[in-house]
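There are structures below to look over.
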Structure I
Amino acid sequence: MLWAIDIGNTQTNVGVHDGDQWVVSWRHETYAARTEDEIAGMLLPLAELAGLRFSDCSVAVFASVVPPVDTNWQRFCEKYLGVVARFLRNGAQVGMQVTYDPPHAVGADRIANALGALARFEPPIVVVDFGTATTFDCVDATGAYAGGAIMPGIVVSLDSLVGRTAKLPAVALEAPERAVGRNTVESLQSGVVLGYADAIDGLARRIKSELGEYTTILATGGLGRVFVDLCEMIDEHDPVLTLEGLRLAADQLA
């Protein structure tokens, strides 16, 4: 069994692959003070519910943008999974050309997105990853990681708006039936959800005009499912794309 762990600023995504398919994946809050024993206590019941044993793990591969948590995850792998953690750090580790400046500034999750996308589609490709930030990861026609764009994530945007206004309530991230809101909740959902979807489409359209007409645009990340049907420019949603990229990188990180 291969465990792939994508540690983001807000959430950590853990997936288990049995050699043929992704058996299960779990999301939980990223918490820097969580010890290796607390990680085990959190994951053991979930693994047991899925019929998995820690001892079945043969590889654990990571992408992390939160360095303070890495050490405890390494300890968890050694103490409970019985393996040494493998960390994807940059494109050079996996033979991917990176034309970003400087190359090492590209987050490991963004390299994993590019790897996962290239395994499924011919370039050029754009991966829109909906996380704490919404990132656009661009692979050019040669297969090189060419850069992209970074937007404030929709949850960050909504929290900031609600937190700075006295009368606006928190709302569910759901598309309203109409753009013209008939009440405060609908108005917020129109502006936040529909407005954000159009912002994604607008930026994706600009990027596609630079990369080429036959660019494939994928969505991933925790909130990708919300926008795949709202955005005209998104071709497909792949919720395990980052994990798949990590799986493909694992052998080269040994």
Structure II
Amino acid sequence: MIAEPAVILTCRDKIKTFEFLRAAGIDTPQTYTPQQIASAQDLHFPLFIKPRNGSASMSVRKLDDRDDLDYFLRKIDDPIVQEFVEGVEHTLDVYVGLTGRPRCVVPRARWQVRGGEVSKGVVVKDPKIMDAGRRVVEAMGDSVRGLVTLQCIVTQQGRIRFIEINPRFGGGAPLGVAAGADYPRWLLQELLGENPQIAFDGFEDGVCMLRYDWSAFIPLGASRKPRVSPSRQPFPDFDPRPSD
């Protein structure tokens, strides 16, 4: 389940993403190549820098002044520089199935992110955000398939500013499924020739996802092998002892 190669190229290259969004009349932060930033006359800090083809929030930095800008332009390979946008970051899961047309848009506010993956988030059924996501994907034509994942920042003034397009399932998509937008089931139904009944806003508002690490503490005997008695086993379904 994959988009057309030209779409993938546009989404992977953040300069092409910026140019696409601007051409489609979609609100997006001003974005510069290193060559463009060198000749820019009226820069306002803070700015934001990241790799042109990066992912998982690797090598992203907020730039507070010209010294930061000069340093990280040298430090990061093939970077882009963007206008810094203050606000709440949202991911939008846009289900297009096999037709390429938006049929459901699930916005998720990203409360906490670790290593580029959301660890705490909540479904936000905001019609304005949903409609903005629909317009972005409609501008892509019918060359996308499955799920399109959009990133935007919603400012305190209510502006919805798009920063990323990923023509694939995102790591937080299970939150949308938990809220009732069953993307995997819909895809399977379409692949079987069925026409799933999908409401554009057919999901539950306010569903929250909390991801966390799980640690297991196991006493070891003198042989340094696990020695767990039933009375001390903290998790009844977990037995660390090797099987015969």
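Computed from the coordinates by the stated procedures, all read-outs in this text should not be read as laboratory data. The structure presented is a predicted model; accordingly, all values stated were derived computationally and were not measured. Cβ atoms are built from the backbone, for glycine too; each structure is taken alone.
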Computed 3.1 for distance in nm of label points 7 Å out along Cα→Cβ at positions 116 and 204 - originating structure among I, II: II
Structure from which 23.2 was derived, mean count of other Cβ atoms within 10 Å over residues 132-139, options I, II: I
helix-only ellipticity at 222 nm (-39500 (n - 2.57) for each DSSP H run of 4 or more, over all residues; to 500) derived as -7000 - corresponding label from I, II: II
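Here percent of Cα pairs over 22 Å apart has been calculated and equals 61, so which of I, II was it run on? Display every interim value, and only then the final one.
Values: I: 56; II: 61.
Answer for the origin of the read-out: II.
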